[in-house]
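Pasting the structures in now, so scroll down.
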Structure P
Amino acid sequence: MAQTLDVASVLEVLRPVEDPELRKSLVELNMIRNVKIDGGNVSFTLVLTTPACPLREFIVEDCERAVKTLPGVEAIAVEVTAEPPQQKQLPDRQGIDGVKNIIAVSSGKGGVGKSTVAVNVAVALAQSGAKVGLIDADIYGPNTLIMLGLSDAQVNVQQGSQGEVLEPAFNYGVKLVSMGFLIDKDQPVIWRGPMLNGIIRQFLYQVQWGDLDYLLVDMPPGTGDAQLTLAQAVPMAGAVIVTTPQTVALSDARRGLRMFQQLQVPILGIVENMSYFIPPDRPDQQYDIFGSGGGKRTSEELGLPLLGCVPLEIPLREGGDRGIPIVIEAPTSASAKALTSVAQNIAARVSVAALAS
């Protein structure tokens with residue numbers, strides 16, 4: 001029996017088209033909406049689970065190819081939007097109103113470029129159209145305000161029904177709170193654990209975050225009070241572990257990873273930073289300053305995704321010092337492309353975890 005061109009037939013031919021990450025039908029996932037027929041013109045809305053979807057164009061092409069098999073189709077118009085899923089709430093942990101997914105960016109040791117990864121991933125997600133916030137939870141060494149060009153920014157403190165409420169600073173599409181906004185530039189933070197616990201909870205619950213698709217938390221190195229506070233306070237979409245390829249960094253990264261697992265926080269994957277050095281005068285050369293392949297070996301041993309390998313380039317460091325993230329200043333550079341891919345992979349993993357829960 002010949003197919004007719006109507007809404008039912010469009011949905012039927014689109015039913016076999018699957019989301020590549022979720023491995024489920026777009027129709028069954030309610031990702032195909034607002035199907036309209038006007039003569040031979042077919043239009044519909046494709047609702048992705050993240051605006052940072054790395055396979056967006058492939059999904060659109062698969063949809064168009066399927067609809068073209070129907071008789072009488074002359075033109076196809078696909079409007080693409082995104083609705084990141086809400087992370088599952090837990091009865092013993094208090095969520096943040098309006099915040100869909102909370103992601104920890106962590107490392108076992110300092111000096112691996114964790115803050116650089118967190119800042120650039122946050123900006124890359126914002127560039128994709130997502131609503132993004134960033135907490136600088138490294139209370140003793142707050143640096144993200146420098147990397148986001150907010151060194152001179154001021155945050156407003158208002159009195160609310162639940163006490164003081166902070167209004168986050170904003171740049172490059174990212175809302176930011178940091179201890180650096182609350183102290184003088186050279187003032188050390190000499191605190192014990194309970195005070196650290198208090199300021200992190202304030203950054204979580206006493207900030208005007210508004211609606212956010214992703215709230216990234218740049219953690220301090222190690223496995224201490226900050227990690228414990230975060231994991232026990234809020235339902236988390238997962239943790240991203242940043243390491244360099246060298247054995248010492250990988251050993252500490254594994255400890256940090258195991259800590260989150262023991263606290264029942266999903267591990268979204270591993271990012272290998274400083275994978276190799278690209279000299280500015282010889283961009284076709286690569287030097288494995290910190291070794292090679294450590295992140296891949298560790299991800300394979302632990303059965304976790306390798307979210308990406310980020311090369312070390314001088315403009316990456318320069319951009320951080322000047323407050324212009326590399327994904328903004330040099331988006332076609334090797335490190336910017338790698339960081340953008342890391343952001344896309346994180347978003348995809350979050351969507352899979354949320355829809356599977």
Structure Q
Amino acid sequence: METEILRTDTEQDTNETVRSAVGALQSGQLIALPTETVYGLAADALNPEAVESIFAAKERPLFDPLIVHLPHKDAVRDVADIPEEIQKTVTQLIETFWPGPLTLVLPRRPIIPDIVTGGLPTVAVRQCDHPVFHRILRNFGGPVAAPSANLFGLLSPTSAQAVLDQLGGRIPFIVDGGACSQGLESTIVRVQPGEHKPELVILRPGPVTEIDLKKFGKVIFAERNTEVEESAPEAPGMLENHYAPRTALRLLSDPAQFHPEEGKRYALLSYRGQPKDGYLDLHDWDEVVVLSPGSGRVAEAGIRLFHLMRQLDQGGFDEIIAEPVPDRGVGKAILDKLRKAAVKELNA
């Protein structure tokens with residue numbers, strides 16, 4: 001199979017691409033689409049055979065649920081059965097954060113096939129905030145299932161070229177909508193009744209942070225249960241080994257514990273490139289890339305994370321050493337990705 005790149009450089013290009021993408025979805029084909037977070041691999045969510053081809057192309061296990069993207073806010077009631085006790089909170093979250101990088105895990109309606117949810121009684125839903133994706137979904141008119149457009153477990157793609165590098169020859173179409181503006185997968189939240197106010201359980205941290213969510217209820221970070229997650233994850237991105245480059249990566253919590261081996265080539269994924277952080281002058285690195293040069297802003301670091309990890313992964317190094325980032329805001333999402341990508345984390 002030859003993978004075709006569909007352009008969006010001009011209005012005419014975009015119009016033709018939207019028509020081609022909608023036709024592909026209607027005929028049960030796969031198409032990689034740009035979102036504001038990462039590129040997604042989309043298929044008609046109501047077509048089990050089309051959805052099954054997502055798992056085959058990605059080599060993704062069938063028990064790992066997919067996110068369903070909606071053409072408009074009201075469509076949530078077509079795919080989810082929202083309990084009365086959380087309806088107000090769910091509505092507030094949708095009105096505040098959609099379209100945008102917030103995914104809600106809600107009880108599903110029977111219209112959603114089992115293969116989309118991994119057999120779970122819930123469905124993960126969101127409305128994307130990318131103009132090209134939005135136009136395609138509006139014209140398609142129904143929900144699409146769209147996990148990240150990568151081989152299972154590897155780095156999520158934030159450009160059309162990154163999709164082509166991993167899935168070229170496996171899928172028919174990639175819509176090139178430019179680089180993703182957020183760079184990190186959406187925040188995934190389960191809303192549930194609480195004793196005094198609703199509880200917002202963060203299953204996967206992302207661009208919508210704990211600070212953003214706390215005025216809508218009590219924010220709780222889901223406790224890790226590796227045995228359950230590895231056999232029946234509640235939401236996408238919860239498996240222990242994920243977001244990994246092919247090159248070995250180590251998240252080094254204390255620079256004093258780095259002991260390089262003779263003859264090995266090491267690259268540094270630095271947070272802000274500051275010598276005072278203790279990593280930059282630790283070793284004669286073969287390459288150094290910086291997530292947020294000088295300023296150390298976690299939002300900027302999140303946008304650049306997958307792009308820079310991919311750059312280092314193509315450098316032929318023996319190991320990538322990653323500095324930690326602050327465990328706050330978007331930093332929680334970055335640390336989640338680094339920990340799941342790391343072969344070993346050294347703690348102080």
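What follows draws every value from the coordinates through simple rules; no lab data is involved. Being a predicted model, the structure only gives us computed values, none of them experimental. Cβ atoms are built from the backbone, for glycine too; each structure is taken alone.
List of remarks:
- Origin of the value 76, where volume of the Cα convex hull per residue in Å³, for residues 28-83 alone was derived from one of P, Q: P
- Comparison of P, Q by FRET efficiency 1/(1 + (r/R0)^6) of positions 164 and 244 (r between Cβ atoms, R0 = 25 Å, to 0.05) - largest value held by: Q
- Structure from which 167 was derived, volume of the Cα convex hull per residue in Å³, options P, Q: P
- Which of P, Q yields 1.1 [distance in nm of label points 7 Å out along Cα→Cβ at positions 172 and 324, calculated]: P
- Test item: helix-only ellipticity at 222 nm (-39500 (n - 2.57) for each DSSP H run of 4 or more, over all residues; to 500) calculated as -8500, pick one of P, Q: Q
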